[in-house]
Structure 1
């Protein structure tokens with residue numbers, strides 16, 4: 001599984017335009033084959049720094065996204081940003097899921 005984070009540093013006066021583009025992009029991304037989920041996260045100390053986080057079955061499905069029309073939306077947003085988006089790709093080997101309550105019991 002891959003976890004891909006795209007750091008977006010937004011021009012403050014373009015925030016509503018970026019949000020509109022994300023409202024178009026995220027629903028389309030989540031229905032792409034191999035996309036396990038996606039979310040938009042705001043940094044706690046900067047209202048103009050957001051991260052688009054997506055999870056993919058494997059590298060092949062993420063590469064398919066890189067060739068998709070959905071990526072065109074993300075690329076079109078570049079003029080609304082202060083600089084080029086920074087992308088981090090994490091290859092997750094194992095993953096455990098639990099509730100907070102269960103984790104606290106086990107700690």
Structure 2
């Protein structure tokens with residue numbers, strides 16, 4: 001299992017924090033939460049996308065992004081992150097389709 005951090009670096013103000021924001025994601029939510037806790041991120045900051053689990057993430061500022069990399073997160077480009085989400089969705093759809101019983105026509 002791996003945790004990833006992209007290089008999105010979108011300038012935004014969230015609450016009282018203005019900075020460049022990126023996304024911390026993981027192969028599993030459990031691993032992602034554990035890693036985020038190690039970085040001092042609050043569980044309440046988790047972005048839970050109920051319809052698409054491949055979009056689960058924490059938003060992180062640039063200093064936190066760099067700390068995540070130092071702590072072992074794999075740095076990826078935002079394009080790599082998007083490609084990986086598409087591949088994961090395709091794998092999950094294929095697995096779901098193969099587990100469905102065949103229907104007769």
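14, 42, 29, 12, 3 is what came out when P(r) over Cα pairs in 10 Å bins from 0, in percent was calculated for one structure; which of 1, 2 is it? Please list the in-between numbers first.
Numbers: 1: 14, 42, 29, 12, 3; 2: 14, 44, 27, 9, 5, 2.
This value belongs to structure 1.
Compute Kirkwood radius over Cα pairs in Å, for residues 7-62 alone for each of 1, 2 and report the one that scores greatest.
Working: 1: 12.2; 2: 11.8.
The structure with the largest value is 1.
If relative contact order in percent (Cα under 8 Å, 6 or more apart) is calculated from each of 1, 2, which structure is the one that comes out at 30?
2
If helix-only ellipticity at 222 nm (-39500 (n - 2.57) for each DSSP H run of 4 or more, over all residues; to 500) computes to -10500, which of 1, 2 did it come from?
Clearly, the read-out refers to 1.
Bear in mind that the values in this text are calculations on the coordinates, not laboratory data. None of the values given here were measured: they were computed from a predicted structure.
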